[in-house]
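Scrolling down, you'll hit the structures one after another.
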Structure P
Amino acid sequence: MNLTLPQPASLPTQPSQTVLVLRYLRRNPSLAVGLVLLAFLVGFGVIGSLVIDVDTRAYPLAAPPVQPPSPEYPLGTDRDGRDLLAVMARGVLLTGAVGLIAGTVGIIVGVVVGFLAGYFGGAVDSVLRWLTEVLITIPPLVLQVLIASTIVDKNKVTVLTMAGVASVLSWMGTARMVRAQVLSLRERAFVNMAKLSGMSDLEIIFKELMPNMLPYLAASFVGAVMGAIGASFGLEALGLGPVREPTIGMTIRWAVYHSAIFNQWWWWVLWPVLALILIFASLALINRGLDELANPRVRRSE
């Protein structure tokens, strides 16, 4: 008599990393929608810059002035003869560059200050905490306006200049958050075990503490980028921006300066305002999604 042995049940296969990411994005719609909007904006800027001659058409005297949207000029033109389609393609990238540069500077300075204060404590913590608390009481826009006003020749203001001014006070919030997290993590058992194993302070910071804080740091970076873009827009609205560059803020500045709404040049205001809304909406949704990723108490289960 032949006896057939039961076949062992096959082990379930582990989903790929891509599948896991897509599953998480399905559970975190804020992050998913924010990434889609950001990808659209970046794609619009990059593809538009490749298809359109933005080096010519995004600057004055490249087209007939104040032309409404038409097949030849899909977004219309402004009073100085700029093709607004080229202006939007170049402006989205320039505005994003200001936020990215200033946000990077702010997150680096904030992480360094926060780790030094939180990990080493003592006199280092006292000095850095006092400095942070003093500077955080200063309204950022006031100091940024004072710095930008010292540039006499406004034609010399560049995107890098705007990024530098916007990053002046963009690190304090990150420094406070990092310090608080490090103060909590440095008392954990895994940090004590790392010290007993002979790891140096830098090794503990980079190999033990920082990986546990990556979601917080990512959310702080997005917040710093948002703050930098808002600061640069405020300066540009006051006429302290790069007058030769077609950033989103300067486009709105010139539309207001030439009374575009009262002259019924509605398209001149509509497109940069819409672009600014999409930029802030995408970053706000990404920031909300990353906050959910970093905070287990609000994280959705599958």
Structure Q
Amino acid sequence: MSIETVGVVGAGQMGNGIAHVFALAGYDVLMTDISQDALNAGRAVILKNLERQVSRDTITAEQRDAAMGRISSTLTLTDLGQTDLVIEAATERETVKQAIFEDLVPHLKPTTILTSNTSSISITRLAARTDRPEKFMGFHFMNPVPVMQLVELIRGIATDKETFDACLEVVDRLGKTASSSEDFPAFIVNRILMPMINEAIYTLYEGVGSVQSIDTSLKLGANHPMGPLELADFIGLDTCLAIMNVLHDGLADTKYRPCPLLTKYVEAGWLGRKTKRGFYDYRGEVPVPTR
């Protein structure tokens, strides 16, 4: 099963990072989104990140130009149907992902592998809504995609070995490392990471420590490169809440109950870095804790 062309659904934070690493590894990439502005912004981020790699001597200017030349874009989702591999990187809402796959499926080649970059949603359930559950997988990149080494490969109940092996080969060609996860809520990384972040928010909520003291404690006491509240802002508090809800609903265990303070921040629209406010306020020169 040879993969040379890749379709990426979504030009946002994850989608443009995925397009970046595939183009740099020599794949022809077709990226789609719902607006031309989103596609233009995604392409600008890719160029900026490639230029950063050139400035750090991790790639050459020639590699940058070749990668940009391999990325094309379209506003028509169904144009991705002729690619060898499709990676859906839309928002973390199951109804949105299902609608994308339903629109795309009638236009796919028989051999096209369908994948989702979901960080928590059931691969088996998403696959069951398509015509090819055996050729459907979870292909979960970490953020930021060009920097992070890990890719979680998640098999649904019907995923065949040929599909898994083809995706494993792709991860190798990208120069990344694959970890294989069974299809249970939030897989491996977020099954462990998100409850830790949620517990840090509970620690704040209950007044055990301030934003600053909690983040400093984990950075210096557990040698984490980023504190849990700072990391939550980086990921997006809406994404953190969505994953905690998937864990809570899917495993029916109260230890996964989202902290009410997390819910309150999301309801306020304070989603972290992307909205300039979360557990920190990013509107000034230096981030300032909001509690």
key: Which entry (P, Q) yields the derived value 0.50 for FRET efficiency 1/(1 + (r/R0)^6) of positions 116 and 148 (r between Cβ atoms, R0 = 30 Å, to 0.05)   = P
message = On relative contact order in percent (Cα under 8 Å, 6 or more apart), which of the structures labelled P, Q is highest?
response = P
query = Taking Rg/Rh (Cα atoms, Kirkwood Rh), for residues 100-227 alone for each of P, Q, which is largest?
reply = Q
ask   = Here P(r) over Cα pairs in 5 Å bins from 0, in percent was calculated and came to 1, 5, 9, 12, 13, 13, 12, 9, 8, 6, 4, 3, 2, 1, 1, 1, 0, 0, 0, 0, 0; which of the structures P, Q was it taken from?
value = P
remark   = helix-only ellipticity at 222 nm (-39500 (n - 2.57) for each DSSP H run of 4 or more, over all residues; to 500) gets -14000 when computed on, of labels P, Q, structure Q
For 12.2 (mean count of other Cβ atoms within 10 Å over residues 132-139, calculated) the corresponding structure among P, Q = P
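Throughout, read-outs are computed from the coordinates displayed, never taken from laboratory work. Keep in mind that this is a model prediction, so the values were computed, not measured. Cβ atoms are built from the backbone, for glycine too; each structure is taken alone.
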